[in-house]
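Listed next: structures, encoded as structure tokens.
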Structure 1
Amino acid sequence: MNNSEVFSFELSLINNDLVKKLTIDILDTKVPDYINTLPSSSSKKYHPVDENGNVVTIATHTKSAVRILYVLLDHPMISGKMSDFEKDICISATILHDCVKYGIPPNTADHTVHEHPILVSLLYPYDDTNSEYYLIFEKIVEVASTHHGPWQRSVVSDLVLPPIETDSQWYVHLADYLSSRRWITIDTSDSEDVRASFR
């Protein structure tokens, strides 16, 4: 199964065809399959647990974050402040925010790496960097790269992650933060009941 199939529901929330195609191509050509098996928290301190008591996978955490983001963006005090294109960028950035959380193969670690928010910048799937796709990619990276919010530093790295400066970055960080709380469990199924709640 391609990674884009794993996120078929989340991708269906993106309306812009270019943003959707770019996100699909990144998922299917650049994103490692470990997103479907490795835990979202290698330390096991964060993120909800599944029915077997295991920390949810990166993919499941991502699905939760997208659902929270979508609800935030649909709030009447937020919805009118952002264009549909900006919302699509936020959804794409959330789908991709943790996709290289353990590094980019073959340089993967046995734990999550602090710099993973900016590693997304290495996932452009095309040769042409003068295209409309690249401009969209830069916007996605700009939003995804700040998803750690105030946690820009780590004792295991000298790298300081970029700060939040825009509303889009703030909403994606907030969705990621809420979906990482152990006591918040989100229905990430693609059931008709869940789909209906997004209409």
Structure 2
Amino acid sequence: MRDALPEFYTPIDDQFKELWSTATFAFDANVLLDVYRFSPETSGALLGVIEKLGDRAWAPHQAALEYQRQRHNVVQSQLQIYDKIEASWEKTLKDLKDALNKYQNNATLTKSVRQAVNRAKTALSKTRERHEALVPAVDLHGRVSQLFEGRVGTGYDDARLTKLYEEAETRIKAKKPPGFKDNEKDAPNKYGDVVIWFQLLDLARQSTH
């Protein structure tokens, strides 16, 4: 039965070994954008893994397009997180001070907390400086681009995309994966996963010929 319906079975160890050593690894936009979300060390490790895959690393055209369109926003949103963290700390200190205001020595009670927050701010500032070095992201973006040079699938023309968008709407209404959970997004962004799915199918067909 396993031979007839392999999709219902977990691959055995030997099959996993073969997959890890021969399979093509397709990356979506979120994975590529994670290099801007992670710490420099983690980003370097991720890119190192992709580099080791060599020609077996591949990106659907739609995924590469989404990466290019979103990377600047992702970098900026990551830096805004630092401001939110500091604002949260200041609010916590204010709430604590207000709560202890009835005590005569409230300044003493909050002093150690203020000192701890200041130390945390110093550490956060250093992390932010390292992260800000990625904001121009010339080197980081250049490395991503180099790793996927010649490893991005072919895009679709407008006529093909129009048909796929219609297919995507049908799948959304039928709640048929992939893509139906993206219905809250605006068109054509909500069709991205469906486009990627068909581009993966194209790759699979090419690989079997």
Structure 3
Amino acid sequence: MSARFLNKNKTGLWIVDVQENLFSLVDRSYEVLEKICFTLEASQKLSLPIFVSEQYPKGLGNTVQAIKERLPQNQMIFSKTAFSGYCEPTIKQEIDKMGIETWILVGIEAHICVLQTAKDLLDAGMGVVVLNDAVSSRSMFDFSTAMGELRDEGARLSSCETVIYELIRDSAFHEFKAILPLVKAYTHA
């Protein structure tokens, strides 16, 4: 990632494999889901492109309902069997067509699909920001190992609120007024 700050015109949100049959098994599932929903809603208010993938939905189920009901109308959800979403030819083609310079990654599992997707995006020259409060694994050890490896590989680790406020940059901008109710709702303030 070349710029120190995210540019909302060059940044997209990728929701990685948050699926029914696995999500309840991950560590901190309720908190992670809440952070993913916050980031999704805020991303829409900032007009960020949104991409959603599912790992082998026949076995792992579809994207959890709380996320599906917050997705934009006509949002496509891409199925994959490769652990890295960017290795799946149809997904790679779609991602490349979008022309995004930096991807914000949220989802599961941190040490498998999120990690491998991030590595392939980085290898392709894109920036990657992983929101550590919006990703998880079944084991906290796998999660913490993934966070270390992601940072070593060149991904930026951050949190949902940090990234959203960075994309807004100024409380005088109209986006701030649109985001503030979400911040209050999701932080129970």
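Given a value of 1.4 for distance in nm of label points 7 Å out along Cα→Cβ at positions 24 and 56, calculated from one of 1, 2, 3, which structure does it belong to? Source structure for this number: 2. Taking distance in nm of label points 7 Å out along Cα→Cβ at positions 96 and 112 as the criterion, the top-ranked structure out of 1, 2, 3 is 3, with the highest value. Out of 1, 2, 3, which one gives 12 for percent of Cα pairs over 25 Å apart, for residues 16-119 alone as computed from the coordinates? Going label by label, the one that fits is 3. Ranked by distance in nm of label points 7 Å out along Cα→Cβ at positions 152 and 176, structures 1, 2, 3 are led by 3, which has the greatest value.
No lab work stands behind these numbers, since they all come straight from the coordinates. Computed from a prediction, not measured in an experiment: that's the story for all the values here. Cβ atoms are built from the backbone, for glycine too; each structure is taken alone.
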